[in-house]
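Coordinate-derived values only; no laboratory data. Since the model is a prediction, treat every value here as computed from it, not as a measurement. Cβ atoms are built from the backbone, for glycine too; each structure is taken alone.
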Structure P
Amino acid sequence: MEKSILEVRHVSIWFTQYERGTKRRSLPVIRDLNLTVGAGEVVAVVGASGSGKSLLAHGILGILPYNSHMEGEILYGGEPLTKERAEKLRGNGLALIPQGVTYLDPLMKVGSQLTRGRKDQETKERCRQVLERYGLGPETADLYPFELSGGMARRVLIASAVMDEPKLIIADEPTPGLDARAAGRILGHFREMTEGGAGMLFITHDLELALTIADRVVVFYAGETIEEAAAEDFQEEGRLRHPFTRALFRAMPSHGFAPIRGSQPYPGTVSAGCPFAGQCKACQKECGEADHIPVRQVRGGLVRCLYPEKEETV
């Protein structure tokens, strides 16, 4: 792997909310986040809904809502990725495949959205090739978004993101609405792009899907990264380090589909200790009281846990 394209260092994101009239509070949704994406690498961010995955994407791209506040440092190509720099890179060196198809302009034809107004022959040919690559005929360029099926709109979004061969692709749940065959083909194209030198941050709730393409997996829980592991570590439960990651492993259909009790806490409801403490069978007193649980290296991976080697009792 070459040098990192993206580095996220100690990033935290808060939202300002009003409660009881004019009283305001800051709601932490992402805390002390660190990750890197290298050239030629797919890094999957896996977590349940509400864990902060999409907010991470929006923070990197500089498109967080007005009532948010972000601290920490994000580097792109070794240089600070300021909001102004992110704006210049979006659609060029930095591309987003968004979760919702409503990101398409309803008043503009598909072809114009892909070419961004350019009319030279080379760009038109590139547009045709990209559409064809994702199973769309050249006639798609003359359609408006309302004329597309959900699956076609999803593929147009992917085509738009890769049109200018970006160095970093952030794919936020890119395959909903696609059948298994189409999704597999698109993931294969993603892998080809990284083999050409691009890096990808692949955001999903589907661990099984992530493992078909990822080199590394970063596990989110309640706005924190609780484990970072190589994809091959998920071949055996014993190679994983955090109790929640092992629970995810057991919840996969191929490993028994075993659920865990409780649910992920709502942002701001856990002020100290590990947010997973209420669901963890290996929880100790210190787990719920510690002011800060550091990330540590364990068996070649990273984990945010005070007792990563402690056995869980059934």
Structure Q
Amino acid sequence: MKLVSYKTEDREHLGIFNDGHIYNLNSCDKLIPDNMKDFLEGGVELMERAKAINSDIKSGKLQAKEEIFYEILAPVPHPTSCRDGYAFRQHVASARRNRKVEMIAEFDQYPIFYFTNHNAIQGTGEIECMPDHFEKLDFELEVAVVIGKKGRNIKASEADEYIAGYMIMNDMSARTLQMEEMLLNLGPAKGKDFSTVIGPWLVTPDELEQHKVPAKAGHVGNSYNLKMACRVNGVLVSEGNASDMDWTFAEIIERCAYGVDIFPGDVIGSGTVGTGCFLELNGTGLLNDPNYKTQWLQPDDVVEMEITGLGALSNVIKRVETDFSLFALKKG
């Protein structure tokens, strides 16, 4: 089942995306709330009711009215929190090699994550960026999950049961801001907090069963063979696979929930797939060829991400015309 949040006449709704059409869930079953937040908080009962409606629409048993005029939103427009992991060893190793430092042994000991700005979540469409963001503006190709029920101190062996669904994530990054602030060993913050893109819809785990593969040796949890790609202005710049995650979402959730509650509506990203950002691609290119032409996102660029089973997510980069600059405020 593909769940979608959308807007009509400035009001948010919850629907099912089926065969290119959107059907409002609340109009099919009044017990289902008309927004993603309340729906996820309703837990398994509401999820099963929605799946039954989806099945009836697919079979033709239910002749639901499709939406015609709407604006697609992020599947979870108002997450309760947003964390991003660091699950792909290839990306970490390449980025460190490009900086001429050894691979860090701690990567293989435990999964890590950071909190990003859950109020800067957005879906398909335009991404407004300030002038300072364009100092090495980057995409990051990722998978994300949404938590479907409250939990605490969850073991990895049980953690997949807490996942309501999967979606594409683009963890936008302003690299100059990011590197500047992390010199002080704190962050990332301003380099990341302006936009995190998720979408186009939330895909429930049952739809990915056909793509399931074993987790890597020594790891616990579901893993999926999902091809990942990113194009900028129609040119393929990144390819990877979700099965290359070294740390599973189950293991990341285990760490997230240690001593704290996780809640329905929490978003957790995988971290960047190998080759999944310009920072890594540029570093590798320059390492192999000193004359390599680096690339960063520019105003009016079109960023398109596609992952098997999860759909395609498209955004246009827009520049805010202003003289306001954090770099100009630096002292000394």
If distance in nm of label points 7 Å out along Cα→Cβ at positions 25 and 249 is calculated for P, Q, the one returning 3.7 is structure P
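By the measure mean count of other Cβ atoms within 10 Å over residues 49-56, tell me the structure among P, Q with the highest figure. Spell out each step's value before the answer.
Details: P: 20.4; Q: 17.4.
Top value of mean count of other Cβ atoms within 10 Å over residues 49-56, among P, Q, belongs to structure P.
Where does the value 1.0 come from, among P, Q, when distance in nm of label points 7 Å out along Cα→Cβ at positions 57 and 209 is the thing being computed? Numbers along the way, then the final one.
Values: P: 1.0; Q: 2.0.
Matching structure: P.
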Mean projected area of the Cα convex hull in nm², for residues 9-64 alone gets 5.0 when computed on, of labels P, Q, structure P
Matching -7500 (helix-only ellipticity at 222 nm (-39500 (n - 2.57) for each DSSP H run of 4 or more, over all residues; to 500), computed) against labels P, Q points to structure P
Note: semi-axes √(5λ) of the Cα gyration tensor in Å at 33, 24, 19, derived from one of structures P, Q, originates from structure Q
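Which one of P, Q has relative contact order in percent (Cα under 8 Å, 6 or more apart), as calculated from the coordinates, equal to 20? Provide the component values of the computation, followed by the final result.
On the way: P: 20; Q: 23.
Matching structure: P.
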The value 0.10 for FRET efficiency 1/(1 + (r/R0)^6) of positions 41 and 297 (r between Cβ atoms, R0 = 25 Å, to 0.05), derived from one of P, Q, belongs to structure Q
